1. For the read-out distance in nm of label points 7 Å out along Cα→Cβ at positions 426 and 586, a value of 3.6 was computed from one structure; give its label from P, Q, R.
2. Looking at structures P, Q, R, which one was Rg and Dmax of the Cα atoms in Å calculated from, given that it came out as 25.3, 73?
3. Here P(r) over Cα pairs in 5 Å bins from 0, in percent, for residues 570-609 alone has been calculated and equals 5, 18, 17, 15, 14, 11, 9, 5, 4, 1, 1, so which of P, Q, R was it run on?
4. Assuming 41, 25, 17 is semi-axes √(5λ) of the Cα gyration tensor in Å, for residues 226-521 alone as calculated from a single structure, say which of P, Q, R it is.
5. I have -7500 for helix-only ellipticity at 222 nm (-39500 (n - 2.57) for each DSSP H run of 4 or more, over all residues; to 500), calculated from one of the structures P, Q, R. Which structure is it?
Structure P
Amino acid sequence: MDAASALDRASVREQDSGLADFSVASYVDPEQSTRLPIYRHRNELLYLVEKHGVVIVVGHTGCGKTTQIPQYLRNAGWASDGRQIVCTQPRRVAATSVAGRVASETRTKLGEEVGYAVRFEDCTHPVHTQLKYTTPGLLFRECMRDPLLTRYSVVMVDEAHERGVYTDLLVALLKKIRKMRPDLRIIVSSATMDAEAFARYFDPHYQGASTDTVAICSLEGRTYPVEIAYLANATPNYVDAAVDAAWNLHLTQPLGDILVFLTGQDEIQVAMQALHDRYSALPPGSLPMLLLPLYAGLPPSEQNGIFLQAPRGTRKVVLATNVAEASVTIDGIVYVVDTGFTKVKQLDVASNMDILSVVPASQAALAQRAGRAGRTAPGKCLRLFPQTQLAHLPKGPTPELVRCELAPYLLQLKALGIDNLARFEFVPPAPNPDAMASALTYLASLEALDDHGRLLPLGERLAEAPLDPMMARALLYSAQVGCSEEILTIAAMTSVSSPFTKFEYGPTMDVHAEVSRRKFATEEGDHLTLLNVYNAFVHPRVGQHSSKWAAKHALSYASLRRACAIRAQLAKYVTIHWSLPLCSSEDSVLIRKCLVAGLFKNAAQRMDDGRYESVHHHASLYAHPSSVLFTRAAPERWVIFQEVTQTTKPMMHDITVIDQSWLLELAPHYYQLQRSAKRF
């Protein structure tokens with residue numbers, strides 16, 4: 001059954017087809033032509049915030065909880081006397097886009113009364129900003145400078161159902177902060193979450209009715225009916241099926257934009273290329289297609305393109321990861337194609353490292369995705385799996401804290417003064433004690449903690465740095481040996497999406513892109529290849545920061561520009577906060593040794609059959625197709641790598657060739673002594 005026939009024959013409806021009488025109305029601002037939701041029970045919501053320290057808000061998609069509640073609080077005086085209202089969004093694209101929307105609705109300049117702050121980008125005013133959107137991770141880090149978050153009167157944690165690491169840690173910190181600051185108001189909101197479980201977390205005496213501490217507020221939102229159809233049989237390749245579905249929808253369905261959910265940048269690029277290749281076969285008189293990607297690593301300038309209205313008579317087709325599930329409103333979406341999968345970070349017990357794996361999405365996530373089609377008009381959603389599979393999916397996502405490597409987060413908790421982690425009140429379920437012990441052992445090997453689990457001066461510096469502890473450790477070591485300029489560049493380049501626009505192999509390989517990439521490739525691996533790309537881009541007589549030069553060499557200009565901005569921020573941090581001089585060296589051995597000083601845990605050896613084996617746990621690993629080592633044999637058997645993703649098999653990203661002796665030279669505390677933390 002193809003997409004068109006599946007939707008036409010769909011009889012399954014998961015939402016009532018009639019428009020309910022709910023507590024939100026809409027009107028059109030004649031000057032801005034913007035639909036602004038207005039709550040009829042706004043005063044009741046404000047009363048709950050005034051009376052209760054914690055308010056749990058459950059608001060269906062489209063009710064305006066993300067954009068409107070903070071405005072009501074601001075208008076009610078919660079942002080007076082220099083105080084601020086802060087609202088967290090799980091992803092930077094949501095924080096930036098929602099801030100822009102609210103600034104437009106309040107007719108203020110973005111960055112003045114309404115602003116946002118995300119990693120490596122602060123669009124706020126130190127005095128004028130009253131309402132700020134940010135990410136949970138950034139607000140969590142702010143606690144290191146201001147443990148009681150004294151500048152804020154209200155903290156709103158949005159999309160709490162996603163249970164990201166920093167969302168859960170921030171909620172736990174807020175519970176502690178309220179004991180010292182009873183005047184602080186906390187709002188935890190989501191479209192789909194167990195509200196009573198959150199209420200009991202903040203107040204164990206909660207039994208279904210409001211207490212002095214916590215109250216639950218349910219808001220109904222305006223969503224149009226969405227027809228949901230399923231495939232009759234499972235598809236062997238969901239990316240190909242998503243391309244077929246989007247193409248058939250475009251050919252057969254009336255005007256309306258299409259949103260396709262995939263799991264990552266690689267899949268999005270493959271799907272966009274496949275749709276682009278079919279474009280020449282459009283029948284005469286068909287609508288033109290505007291193909292747009294959306295994923296977390298996409299530069300902000302390109303992310304903003306999805307919010308612009310397509311040219312008249314053109315259908316917008318957005319290919320996105322789960323960043324488009326919540327908070328991000330893309331006007332005009334009528335059709336949703338849902339592969340039913342998502343990419344999550346999971347701790348692999350065999351290798352004791354985080355692996356990005358493709359797994360089935362939860363029922364809550366699927367409901368959020370389908371809701372994207374019913375924001376502005378009746379819509380249709382095609383799920384690329386049989387309906388019988390739905391009952392076997394988890395109701396909600398597994399909290400990230402119980403499935404990921406804990407070391408970076410426990411280090412930050414230690415830096416906040418939380419020494420006894422065994423007594424820290426994690427949002428249930430708490431991390432596994434064995435996983436915590438393993439993480440603390442690794443932190444001791446990084447020399448961030450002593451043998452008794454106490455924070456060392458080096459650990460404090462690693463915790464406060466705007467980098468993963470591994471890369472921060474490499475950067476600190478580079479300043480000691482004289483190549484911090486190069487490690488700064490590598491840290492910036494690995495913080496953005498790949499600068500290489502195409503890296504497919506086989507019949508679909510772009511020969512020009514591959515030939516261009518080989519100009520920068522080095523046998524030492526990916527980190528030094530990225531260094532070569534950056535240096536050529538910024539060279540005054542070579543790249544000259546030119547978009548034409550980037551296009552000529554099949555490079556992403558937006559990724560390179562963002563890497564430049566991140567590098568400038570990191571350089572400022574190193575010189576101001578670490579008081580370290582910047583120094584440069586062209587010695588590739590020295591640069592690679594610095595990477596070993598931080599990434600020593602991620603070491604592997606190439607075996608005779610071409611695969612790699614991790615050092616400690618002997619897990620089989622493979623070079624990712626995007627690596628320069630995918631098609632060439634490294635001069636040495638030993639490598640380090642940045643991260644691992646897994647689809648059909650575990651594949652290493654950003655690989656660098658090393659000498660085995662460097663592991664013993666630079667990390668004897670890990671490979672020889674194997675220190676262990678003795679208490680939480």
Structure Q
Amino acid sequence: MASNAESMPYTFRRYREGDDRPRSWHERIFEADTSHKCPTYVHRTPPCQANCPAGEEIRGWLHIARGLDKPPEGEAWQAHAFRRLAEANPFPAVMGRVCPAPCQQGCNRRVVDDHIAINAVEHAIGDFARDHGLGLGEPGPDTGRRVAVIGGGPAGLAAAYQLRKRGHRCTLFEAQPELGGMMRYGIPGYRVPREVLDAEIERILALGVEVRTECQAGRDVALEAIEAEHDAVLWALGTHEGRPLPLEGWDETPNCLTGIEFLRAFNEGRLAAVSDRILVIGGGDTSIDVASVARRLGYSTELPDEGRPEHAVLGYTAHDAASLAVREGAEVTLTSLFPRAEMTASEQEIEDALREGVSLRDGVMPVAIERDPDTGRAQALRFAECRMAGEQPQPVEGTEFRVETDLVIAAIGQRGNLEGLEALDNGHGFIQADKRYQIPDRPGHFAAGDILRPHLLSTAIGQADTAVRGIDAYLERGAPGAPPKVNVHHFRLLDALRRAGRAPEAYEPAPVRGTDHAAFAVHNFEDRGAAEVIRHDRLYLGHFTPSAHAERERRRVDREGVIGDFAERLQPLSAGQVQEEARLCMSCGMCFECDNCLIYCPQDAVQRVPRGERAIGRYVQTDYSRCVGCHICHDVCPTGYIEMGLGE
């Protein structure tokens with residue numbers, strides 16, 4: 001190794017073999033290393049953005065909230081932040097309320113104290129936009145191309161938005177009477193108020209989206225007709241059929257329903273009361289919603305036989321709500337194959353449900369339906385404790401027990417309805433697509449959202465965005481390109497410079513040795529955002545002080561007060577709280593103008609960019625005639641933005 005190192009005199013090593021601690025600050029400043037490597041400014045993607053299924057530029061709109069990125073004169077910072085946020089996600093007020101926030105799970109701030117309350121900030125920005133009637137700007141210049149979007153849920157609406165921003169004409173085909181998909185028909189109104197959802201949908205339609213509701217592709221309009229009238233098609237059908245329990249007699253048992261059927265009936269106003277004893281089988285967010293709705297509805301001893309919930313769910317009758325004014329709390333039991341710690345529902349939603357009176361039996365599996373021999377209705381379910389063998393539950397011998405019930409609701413998954421579209425069915429009620437979201441062997445056909453695989457609402461929005469980029473490339477070049485390794489909405493330094501009125505000058509061909517004084521180039525900046533995510537071990541964490549974080553007020557509803565309580569539980573942060581929370585963002589992978597590199601540079605080689613030339617990401621520059629390569633600026637950079645590389 002020694003001879004190899006001697007043959008490479010320009011290789012810098014900060015530590016020698018056997019070193020077990022860094023040199024003292026005194027040594028490093030006054031006996032500075034003279035490596036050839038000098039500061040280079042490297043942008044990387046923060047893990048919050050990499051974890052966001054919708055691909056939001058989270059760090060960018062937190063910069064705006066904290067005052068680092070100023071809005072145009074006369075504009076509120078919330079409006080500026082909304083425009084940045086909505087570039088990726090046109091539903092901030094919805095997502096800020098219901099998204100389980102995988103962005104927060106990736107937040108580097110967790111190693112200091114706790115994650116940034118990203119979801120709460122998004123909630124507040126989304127509400128500001130609705131309260132102030134903010135729109136999504138203007139559509140792009142008309143390309144003359146027409147794209148059909150099949151499905152008006154989160155994926156279809158997000159795709160329509162992105163298509164119009166690119167100037168493509170767009171027609172939304174929706175089988176239901178109203179747009180919104182699972183946001184409207186699957187999530188209760190006390191989690192997503194309908195006026196919030198309607199406002200965010202109207203903003204998209206205002207871009208000039210043509211809508212055809214109560215029009216089911218494959219039934220009301222043929223696939224061939226859609227293809228003939230459009231240059232490309234995006235399939236965003238959603239999955240509006242629930243999976244039945246795989247138990248003998250399920251389909252023949254009238255009081256056995258799916259969670260999708262139950263929530264649709266509730267959200268359409270057809271379900272006004274439930275049965276006395278209810279079993280909900282699941283463990284995910286949908287099962288929590290079912291159980292919580294059932295507790296809110298309550299049951300009535302005056303409920304006639306023809307008014308049973310299954311009749312309302314299946315469309316046979318509608319309850320007369322006036323006759324059901326006196327209600328009692330239904331006994332609702334939620335069961336899960338997995339132990340509570342492994343359930344996929346969010347912990348906060350589980351806690352709310354338990355406080356509201358839902359009982360939980362975890363680590364159990366249903367094994368049989370006991371039916372009344374006269375009516376054929378389920379009167380009990382038999383369960384057994386279980387252990388998971390991969391994805392398959394295995395009953396534990398000798399642990400079987402029974403639970404009496406008046407209504408069984410299975411919330412164990414969902415699938416699409418591809419009636420009339422069998423050519424697209426992969427055999428399991430879903431559509432198959434490649435990583436570009438293009439359907440194999442069907443040029444011009446793309447897919448996004450739950451019809452690929454049921455997941456988060458934000459996942460559907462992100463897939464729609466990627467699919468639209470593929471459609472755009474297909475319409476332009478005949479084939480979509482591969483998405484980047486880190487597939488999100490990235491910070492672009494050139495865009496930041498243009499917004500600040502400081503775009504580089506045109507390049508005039510001439511002999512050039514370096515670019516440190518060139519006006520046509522952004523000197524010593526490298527953008528690795530599309531390929532690299534910066535983790536906490538590349539940050540100078542000593543810069544950050546543990547602090548208290550903002551928390552939204554959550555209205556706590558108990559088991560006695562839950563019946564008939566459909567008011568929203570979650571309250572937004574104030575503007576001041578949002579700004580204070582945003583200031584805790586560590587700006588991973590991007591300069592946030594802390595001045596550490598200027599203060600600690602022993603050679604005064606790091607200097608501020610002249611005020612008239614600054615933009616986000618261009619706050620400091622290096623005088624390479626002074627820099628001796630001591631690497632101190634790199635070591636004290638809190639955000640990991642400084643990388644040691646070649647200087648001139």
Structure R
Amino acid sequence: MMSPVLRASALAAAARFAAPGFSLSVFALACAASHAQAPTLPPVTVTATRFPEDASRLSFSVSVLTAEQIRDSGAVTVNDALMKLLGVPGRLDFYGGGDYQLDLRGFGTTADSNQVVIVDGVRLSEADMGGTRLAGIPIDSVESIEVVRGGTASVLYGEGGTAGAIVITTKAASGKPRVAGGQGYLALGSHSLLEGRSSATVVKDGFSLDAAIDARSTDGHRRNFHSSNEGRSLVAQWRNDWLRIGARHAQDSLETGLPGALSADEYAADPTQAQPNHETDRAHVDNQRNGIFAAATFGPFQISLDAGQRNKALESVTSFTYAYTIEARNRSLRVHHHAPLGDFVNTLIAGVDDDSWTRVVPGAFSSTAEQDSRGFYLKDDIAMPWGTVLSLGLRRQSATKTSTDAPTATVDRRFNAWNVGAVQAIGQTTSLYGNVGRSFRFPNVDEIGFTAIGATLEPQTSRDAELGVRMGWATGRGDVRAYRSALRQEIGYNPTAPGPFGPGANVNLDPTVRQGVELEVRQQFAAAWLVWANAAAREARFTAGPNDGRRIALAPRRTASIGVDWKLSEAHKLGALVNTVSSQSPNFENSCTMPAYTIGNLRYAFSTEKVELGLGVNNVTDRRYYTQAYGCNSSGAPTSIYPEAGRNVVLSVRVSL
């Protein structure tokens with residue numbers, strides 16, 4: 001059992017990251033209720049290792065969001081849930097529809113290329129700089145979102161995993177027995193928001209069919225920022241006590257205006273305006289995903305197969321029209337073996353990933369970019385009777401990348417990622433864990449086509465280390481960890497490098513480091529109060545060369561998310577959430593600073609057995625802030641700004657069948 005003093009110290013440490021008035025008041029209220037009998041929090045099972053495992057046995061950190069947590073928060077997209085509930089910093093996407101560029105460990109503009117996104121076992125990350133669209137995944141279909149932080153993700157999922165992986169599992173793909181039922185959701189809100197979602201599950205004799213549709217329309221918080229989203233998904237599967245097979249289809253589309261970035265003066269005068277020459281710009285994005293899956297159990301063996309194909313089409317109309325189509329194929333076969341070896345227990349996971357990706361840009365500036373990637377990996381854990389678990393992970397990855405934009409600058413490389421870790425139990429509810437390893441990424445197809453004159457991009461490597469303590473007690477749990485990633489040949493954009501059209505090109509940067517401390521705490525006080533906190537203090541900077549000591553652009557030093565759920569009665573629940581992000585520099589030279597911001601959200605819900613009425617207020621203080629800027633003007637102020645929304649209200653009703 002964790003002592004009350006240590007538990008209080010952990011919560012107080014988390015509180016110092018956020019708005020002092022709010023967080024300390026919450027902490028005081030929670031402590032006042034702590035003498036009452038509180039329910040026990042359930043154990044955590046994760047699937048980020050590609051098979052279900054007890055989180056307490058892992059030598060690396062995994063954060064888990066459940067469907068219940070996501071629903072209670074009022075989150076409307078996967079991005080929204082990760083930013084609100086885990087404090088992951090996000091930067092507003094150019095397009096509408098609620099997409100953000102998430103950044104797990106301070107990689108700034110290359111965050112998408114340094115973290116992997118997996119949906120139902122299939123890699124969704126793009127092979128270019130276009131970003132991964134998470135807002136198109138129906139939020140009500142999500143069973144869990146797991147975040148693996150650190151280079152272990154490179155072993156499990158391949159190149160580009162130095163910062164970690166975001167693993168999304170839908171309810172139909174969770175492996176849990178399906179239960180017949182359905183639900184509908186309708187929301188109205190500020191900025192002419194209208195949102196509807198519905199889903200249903202049909203079950204008969206081992207067969208199940210899961211269907212979901214959703215649509216969302218809003219005028220947005222700026223002129224020419226109207227967006228309209230539509231999505232649908234269908235999963236059919238059959239299962240018995242040892243086999244599960246099925247097929248899935250998902251499609252989503254986005255129509256949006258493009259208001260453009262604002263200068264510092266434009267933002268100060270009116271953050272809701274569109275840039276004058278962007279008042280009619282628009283874009284359309286369409287995604288389709290199809291796949292088959294199978295899972296079987298043979299004694300101590302579990303075998304899983306996922307195969308998918310996805311297509312993406314984008315058209316952006318500004319002063320000129322830019323369009324492309326993407327076709328990607330992903331195949332994954334993996335096996336899990338769990339068995340005793342005398343007094344020891346051995347768990348082996350091995351698998352093969354085979355991916356291909358093609359992007360075609362039509363028109364006068366046509367081009368074709370291709371990537372083929374293949375990786376073999378294994379992860380072996382040995383649990384010893386005295387409470388120690390040793391872990392070894394290896395991956396061999398090969399990749400070929402070409403682009404007709406740069407026919408001589410191709411990638412044809414092989415590389416190894418590895419990770420060694422250990423977990424040591426201390427008593428029944430506390431353990432120490434740690435790991436060291438190497439992660440990597442190759443340049444993507446956009447980077448190889450825009451390099452410094454005469455330069456060839458080398459693979460980026462990182463030496464990674466993490467040390468943490470995982471604590472549990474009857475009514476709560478906590479995780480505190482320190483990490484360091486020392487990068488060599490990091491691939492990034494240097495605005496002063498001699499590029500093909502003047503200053504600016506992708507290069508291998510001087511050595512950099514990402515290091516910091518992260519904290520997670522979740523505490524149930526009595527039956528009425530649940531308090532949680534996620535906080536991080538991080539450093540992302542150059543460690544050598546002419547930029548030695550400068551911060552990586554768009555990487556805040558501190559972030560935190562602190563929330564409280566208060567169950568006033570059986571039918572009434574009130575939730576409060578504060579997110580805070582420290583200042584950050586938008587450019588390579590650190591010549592200006594984007595202001596820090598703290599945002600508060602409130603949500604009230606009235607529930608009966610079948611119906612929930614919700615009222616949410618986001619940005620309750622009507623804070624003016626922005627998460628995205630791309631430069632500094634001659635006066636030392638940020639410019640190329642994408643403003644965020646002010647106070648907004650959402651009224652919703654959910655009906656369950």
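1. Q
2. P
3. Among P, Q, R, the structure yielding 5, 18, 17, 15, 14, 11, 9, 5, 4, 1, 1 for P(r) over Cα pairs in 5 Å bins from 0, in percent, for residues 570-609 alone is Q.
4. P
5. Of the options listed, only Q reproduces it.
The numbers here are math on the coordinates, done by the rules we state, and not lab data. These numbers come from a predicted model, not from an experiment. Cβ atoms are built from the backbone, for glycine too; each structure is taken alone.
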